Structure 1
């Protein structure tokens, strides 16, 4: 769908901030999130466990969403119209997990616009979302790119000057392990409520079609969560070892659908140690919904060292 944008995206918006917004995380929320993508691992659901349940590794997207919405509203301060905001699509996601989120956490999430450049499809805007605990200790950091399709950037390019560190090379040769997932027609509605991520293009066919989509589509972060769950299962790794998740979002997933998750790399050794795992998520047409996925695991299972203490 073409938008009659009032003006380009100004690169002068780099440096603008939104938040912090505070969330009280409880077991009801973390368990519902895991259940919404069909992951019933005791690590997410067993509240009687000695070390308690943890949140799914992709759960940080839940506390990030409200500040993303607030930042979209703040676009008006730099003259960006609502129509221009609606052209934005989530293109890349790079999540660093400093430590697992647990029920009982009180988290504060802030967003900073750290980059804005012009590319052929439109203006690419880079955001950094920082989630911290009560003492300001880092919990999760996400760097993500959004592309405003068909809307140019105005002003000199201002790329992200402090991007996340590069990840190790991963081997995608050879035959991957595949997992097939059936996604029912109401899954986007369930994910919306359990993740508390509401965008009507995922639940309202009228809104989706007005936005130029063929129908409602599944959230990109849901596709990612399915991929992470499958990758962890293939390598036999505990989710509390996840330190970083990176991917690109590409093709749409219409509902109902069949997802195919492809995972490269041998299972971990007897201790379940595998440093980096490559994966992708294909939609029913065989197109990559999640492309270039990398899951980085802490290879030191003997300590609770945070990501800052892990090489890579």
Structure 2
């Protein structure tokens, strides 16, 4: 488990794109993460009131790769142009950042990218081979099982759409895809998420939207639950759809296997990450909670 998490932390990629291409970028981000590649995505990183320029610059400074998602929409975007200018200047100056062109829709490539090889995603049927080329360019072994389409469940985009209907926003860090902290040391996680340490040495992080509890086993995080405050008050005898709750945490339901469904509790297995994921109402009048555990996976 720890070895997998170390690999997960080795590669970081900034996804430079325009809002019109967001559905494709979300899918690409999920497939990259399934390969152990951490991604920087604006909607997961920037809070209301924060400086866009400052946060984007911090994101660019902290990654190994910048993926330029190219389309007629993006090449005309001033924001994308600025991001690529910064990234190319870093690459030219000999810094670790490397720009990776991704052709999403046919367009005229910017002059400074003409000499680079690019991953061609313009043909949807070519997606697996384009993803393979991109992943291997980052230095990671391609895993074709990531693209297994035999599972049921909503896509991430569908789950997000339903989350918005329930007035659940897409949650940003540290609540974005919280399973990423599983198996990390308590110190590492505390440095990332902040919050408070309780008397037992567990981490508690709270905002107006969520309360996240990260339980340690020894020196490592072994269990996480996130209370979605906007869902309160909720009662255990109420039926509910768990997929919008997963969508709010940027978790793709189609990547999970639903193994048990009760009125107040829905249990999934994530076989790729070997996690048990539970969406539940713990008590009457409380919020709906999403929990992650490696200890009870398969039980």
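Each reported figure results from applying straightforward, stated rules to the coordinates on display, with no laboratory input. Note that the coordinates shown come from a computational prediction; the quantities given were computed from them, not determined experimentally. Cβ atoms are built from the backbone, for glycine too; each structure is taken alone.
Quick check: 2.1 is what I get for distance in nm of label points 7 Å out along Cα→Cβ at positions 107 and 235, calculated from one of 1, 2. Which structure matches? Only structure 1 yields this read-out.
When distance in nm of label points 7 Å out along Cα→Cβ at positions 67 and 171 is computed across structures 1, 2, the figure 3.9 traces back to 1. Which structure, out of 1, 2, was distance in nm of label points 7 Å out along Cα→Cβ at positions 59 and 259 calculated from, if the result is 1.8? Traced to structure 1.
Which structure, out of 1, 2, was relative contact order in percent (Cα under 8 Å, 6 or more apart) derived from, given a value of 19? Label of the originating structure: 1. To test your reading of the models, identify which of 1, 2 gives 17.8, 47 for Rg and Dmax of the Cα atoms in Å, for residues 43-194 alone when calculated. Only structure 2 yields this read-out. Determine which structure produced the value -6000 for helix-only ellipticity at 222 nm (-39500 (n - 2.57) for each DSSP H run of 4 or more, over all residues; to 500), calculated from the coordinates; the candidates are 1, 2. The structure behind it is 1. Computing semi-axes √(5λ) of the Cα gyration tensor in Å across structures 1, 2 gives 34, 21, 19 for structure 2.
Source structure of the calculated read-out (volume of the Cα convex hull per residue in Å³, for residues 35-74 alone, 75) within 1, 2: 1.
Here FRET efficiency 1/(1 + (r/R0)^6) of positions 99 and 251 (r between Cβ atoms, R0 = 30 Å, to 0.05) has been calculated and equals 0.35, so which of 1, 2 was it run on? It was calculated from structure 1.
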